[in-house]
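In structure tokens below, several structures.
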Structure 1
Amino acid sequence: MVQSLIDKGEQGGFLPIFPTWNSYTSEMIGDHAAAVIVDAYVKGLRNFDVASAWRLIRQNDFVTPPRDQYIGGRGRRALDSYQRYGFIPMEDEVLDGFHHHEQVSRTLEYAYDDYVSSQFAEALGHTKDAALLRRRSANWRNVFDPSTGFVRGRHANGQWVTPFDPSKPASFITEGVPWQYTFFVPHDIPGLIQASGGPANFIAKLDRLFAKGLYDQGNEPSHGIAYLYNDAEVPWKTQERVRQIMLSQFHTGPDGLPGNDDAGQMSAWYVLTAMGFYPKCPGTLFYTIGSPLFTRIVIHQDNGRNFTILASGNSAERIFVRSAKLNGKPLPQLEFSHQDIVTGSTLVLEMSAKPHQAKPESNDGK
């Protein structure tokens, strides 16, 4: 799959933004071929043309194609504005895209793309590009309004769009509302927590999103949100939320998915969450732990080294993780690495009926 993306880039001149029907299109808003390629690379899947991959990713990061290619779907939309201002201003209406406007969502997604590109550049020894892309990955801050605590449309002169209600649809947000997209900074959650006023404010904002019914499992921008409680050190809230979502949003009827499966993402969220973990940030090695549905999960691998999750005492009532050990050693955080899967490990979770309202215990076994 990765080599196919690279072949398309070699044959068509640019990596696709959103390939459909074997064609370039200007649909959707990110530049996530880079995320797919880099995620494979960091996880040890490297039997593709790495040098061509980097050349093509770098080109998407910095180069706008000639006009005839651009309108045909090649290249990042509004890249010139993004590089000039550090965000896409409201004055750039992005008319050469399937989705017009949506400037804030594009800025957030490009900042994430820049992060994964920076990781690839660093790994390959392109230190100057890595440093520049790492700085650009902080562009999410340019559309984060500290006075409201939400991402918000912004004009070229720096002024924020008014009026503003983060719970209502806006032209600068894609298929969602600012409240949802504010949490799309997967590569810098500690920075987002700090910008939000610290862990307590961040947790309260997450709680309000759910209380207001603004969490939308049927659309991808919400998919990582329930796991963010882990980063704010209240993992029991993640465990509670993901169980609620699995049981209330998915079922075995003809409309058993909460939304369009979108190339498998709705199903993927459920399968991973049911196993008890989810990628913290695609393009990196780490998974964050939730609340598995099963008492025993085994991932069988071609190398013969199985990855096993044992959820001791797991049940419909015992949904909270009281302690976690990987290969007998306490996990300081509720996360593990892809390498722990590949090398074959055993993750033991002690489940409890009561939320452990602190960092889960990791060594007393009570």
Structure 2
Amino acid sequence: MDLQELDNLLSETRENAEKAIAEADTVDALRSAEGRITKGPLADALKNIKSFDAKERGAAGQAINKAKNEVKQLFAKAQETLKQADLEGERRKSANFDPTLPPPLTRRGSLHPVTIVQREIERLFRGLGFAVVGGPEMETEFYNFEALNIPAMHPARDSQDTFWLTNGWLLRTHTSPCQIRAMQRFGPPIRVIAPGRCFRYEALDASHENTFFQLEGLLIDKDISIAHLIAYMKLLLRQVFRRDVKVRLRPGFFPFVEPGFELDMSCAICDGAGCATCKRSGWVEILPCGMVHPNVLRYGGIDPHEYTGFAFGLGLTRLAMMKFGVADIRILNSGDLRGIVHADRLRGERIA
């Protein structure tokens, strides 16, 4: 190699350095490119210095060192420019940062099956002019029993399997106390639903839990009849299941309604054939309902001679079981998603 060839090599090396600097967008990328060039062509040129004539070796060495220093300066300048740009970007972010703004929303997990059903029903009834109300889970004996036409020593109290507390109160056995609270608060006409958690001290099986969810519904106005009740119940089930559901209405006794009914639906787990969930009957109790008893209206401060109404206590937990194919009610409180067997197959709804 002679001096002319060396000059061409060094010129090409500088061009490659400038090209690498233009393409690099981070300090690490610049350092990597600098190492490839200074430890590549320039290092090779220094190793081959002995191939020059003795008279040309001094000039060749000086040219190589000069090129090496120029390349290092180019990369050092480029690194400083990138560092300044990064610092300026951080300053702009800091200047635009508002510590009073809420943090970015991070979506995690998914909704519980009972919550999905509850929100669907809430949307339906809000569209029908109903208000969504609530009530305390720790209730008084008056609201949970007496105001609902269940006085002391009434046999219906025995069937409630109540959790009594040491302060004389109780864990509500149903969401029906919300009826009385709504009547006392709003007065007629009333359209409310009250979803919530309930508690009963009873044996656990595939269709019974000691902690479950209900949704109470109440409509009071003039000239309300059983026909209104049946129409609303059919609309409710059609909305939840997105299809007409096979139901049956049979007489039922509840102290707070007269007349009272049990509205059952065909078991969605076995399609009415009979299974552990429906106790081999093919039917599942979903909607105890009826016309509000005159005594309950009086406890709520409403004249039963002027107003009538209907009430229903929907089992949200059982309805979620039927909607999503959950064969055992205990799974819904366990956190074990393996038991939700038909969730994706029934309607393609992802709930886990």
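A value of 15.9 for mean count of other Cβ atoms within 10 Å over residues 264-271, calculated from one of 1, 2, originates in structure 1. Comparison across structures 1, 2 (criterion: FRET efficiency 1/(1 + (r/R0)^6) of positions 184 and 208 (r between Cβ atoms, R0 = 35 Å, to 0.05)) gives the highest value for 1. Upon calculation of relative contact order in percent (Cα under 8 Å, 6 or more apart) from the atomic coordinates, which of the structures 1, 2 produces 11? Comparing all candidates, it corresponds to 1. A value of 8.0 was derived for distance in nm of label points 7 Å out along Cα→Cβ at positions 8 and 320; which structure in 1, 2 was it taken from? Clearly, the read-out refers to 2. When mean count of other Cβ atoms within 10 Å over residues 112-119 is computed for each of 1, 2, the one that comes out at 25.9 is 1.
Have a look at 1, 2 and say which one yields 9.6 for mean projected area of the Cα convex hull in nm², for residues 152-271 alone, as calculated. Here the read-out was taken from 2.
Each of 1, 2 could give helix-only ellipticity at 222 nm (-39500 (n - 2.57) for each DSSP H run of 4 or more, over all residues; to 500), but the derived value -10500 comes from 1. Here the criterion is distance in nm of label points 7 Å out along Cα→Cβ at positions 128 and 216, and among 1, 2 the highest value is seen for 1. Assign the value 58, calculated as percent of Cα pairs over 29 Å apart, to the correct structure from 1, 2. Clearly, the read-out refers to 2.
Highest-scoring entry among 1, 2, by Rg/Rh (Cα atoms, Kirkwood Rh), for residues 24-135 alone, is 2.
Rule-based calculations on the coordinates, nothing more; no lab input. All values derive from a computational prediction rather than experimental measurement. Cβ atoms are built from the backbone, for glycine too; each structure is taken alone.
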